[in-house]
Structure formats: C-alpha cells, structure tokens
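Structures incoming, each one as structure tokens.
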Structure P
Amino acid sequence: MLLPTNDKQFGFWTMRRSGVPNITIANQLGISRQAVSRALLLMDEKVETALREMANANQIAIEKINTERGILLGRSIPFQSQAIIFVSEKHGVQVWYEHDGDCGSCQRYTECTELLWDYATELGVRIQKTADPTKMAEELFTNVKAMI
C-alpha cells in the first residue's frame, strides 16, 4: 500500500507527528476538531497497514509499532539484523537495516545522507554532522527507538 503523502489526511498526520495539537490543526484549517480526529484515525490505519505490509514484504518480524510516529521496529529474518521501517514525508516508507556499511565507497552515499537528515528534521531529532552515514543512522535510530 502506498501512502498518499500529498493527501490532506497525511498533512494532518505529519502536523500531529510534529507535535501540533488536533485543535490547532482544526483552527488553522478552519474545520472541526472531530473532522481532524476522524481523519487522523483513518490515516493511522493507513500508516499501520503500510508499515505491516512493508515488514511482510521484507521478511521482518515485528517487535513494536508506533503509528502516530510512523515507526516499526523489527528483526530481519534473512539478514539476522535489526530493522526499522519508517514513514518519511519526503521519502515515503523506507526500510533501514542495522549494518556496518562501507559508506565511503557506496554509490548511494549522498542519497543516504540526505534521507537521514530529512528524516531527523521531520521528527525534530538532532544528530551530529558526520561524514559517515552509518554513524548518523546509529545515532538517529537510537533516538527514534527511544520515542516508541
């Protein structure tokens, strides 16, 4: 299931994830608090479905899910490593496996660095600037795990 990241409900969800109360969302958009609550309930279901489907597709045994934050923690069965699935407003649903990468020789170095910075920003998590995306990921996901 693809998450409709350009949908109004997804916008409500990202606002709530950023700490904006439902009443503030309603007031900013000129709608009722009940309409926001209903939209968020529907979006939480969509987020959970997307996280579970991604876990299933990647053979990840689920340990914890936080739909309000859009985070699933689990363990990859084929890779025998911890995995995190997360919803990013900019990057959609992503899977990250804990590993010791050789980032300096990887063709996706810039892409990974951008993804990590964007996701940290979306969650309001501060991470140290470093040239090693693996270290950035370790720091970010340590903070993310503490949120659940």
Structure Q
Amino acid sequence: MISFGEKVLGILLYMIPWADTLPFGNHLFIKYPLIQIIQIPAIPIILIERSIPFGNLLLFLAVFIGLVKNQKISYFLRFNALQSLLINIGLIIVSYIFQLLLNPFISTLIIRTFSSTILIGIFSVITYASWCCSQGNEPDLPGISNAVKMQL
C-alpha cells in the first residue's frame, strides 16, 4: 500500500520537468494572462533552481542519488523520480535545439506553434502522471516507462 506522503512526493517530482517546460509558453502567458495559473505548482522548484548556484544540476543530482539510486526508498517513488528526470532530460535537449538552431526564427508562427505544442503536450503528460500518482499507480508513458523499468 502506497502512503499518502509517497503519493504527494510522486506528484511533486513531476514539477521538475514542469518548471523547465514553462519558458516554452511565454508568448501564451502574455497573450492569455489567465492561464498563468498553471505556473503556480512549479514555483517551489523554480525558486530552488534560481536561488542556489547550479540549482537545477544540484536538484537533478539530489533526486537521482537520493531517490533513484537509494534502494531503501519504495519502488513507486524511485520509478516516478527516474521517469520525471527522463522527461526533464528530453526537455533540456529540446530547449538546447531551440536555442541553437531556431533562435533566429523565434518570433515566427511555426516556432510559436511548436513551442505551444510542447507546453500543452508536457502539461498533458504531467497531468496524467499526477493523476496516476494520486491513485497510487505507476504512470505508463510509452517508451519512457519501459526505459525506467529497465534501469530499476
């Protein structure tokens, strides 16, 4: 039986990739100020990452070493921690592609559409994963869940 605390921590782990997804929606937040409310769950992660030098790297290492590699932690938490870190790694790669290759075209409609699609897609994934965690189930994300199960 998964405890209430494990369910809450499982949900909070998915706020790490959510915090890294929010810059993809900057133009949406300007155009539709009401949807800025979806940023609220990521505020603690953003504060940690920005207040500590190399905060995002330290948070990544703390979750990886403290949760994923710790055999004393329940499988449920280790699974969700590693899955959220893999989503985060994918977002970091996409973010670098945006910065390096697509930066000159950042104001074009197709780039804004692609950016909005990333935000909405990750929002859907985070919502699904949070719902599964609240029910005490492991979120089954195609490809990512299989990689996590192979590593754990």
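A few points about this structure:
- Identity of the structure behind 13.6 (criterion: mean count of other Cβ atoms within 10 Å over residues 53-60, calculated), options P, Q: Q
- Which of P, Q leads on Rg/Rh (Cα atoms, Kirkwood Rh), for residues 69-116 alone, largest value: Q
- If relative contact order in percent (Cα under 8 Å, 6 or more apart) is computed and equals 38, the structure in P, Q: Q
- If helix-only ellipticity at 222 nm (-39500 (n - 2.57) for each DSSP H run of 4 or more, over all residues; to 500) is computed and equals -21500, the structure in P, Q: Q
Coordinate-derived values only; no laboratory data. Keep in mind it's a predicted model, so treat the numbers as computed, not measured. Cβ atoms are built from the backbone, for glycine too; each structure is taken alone.
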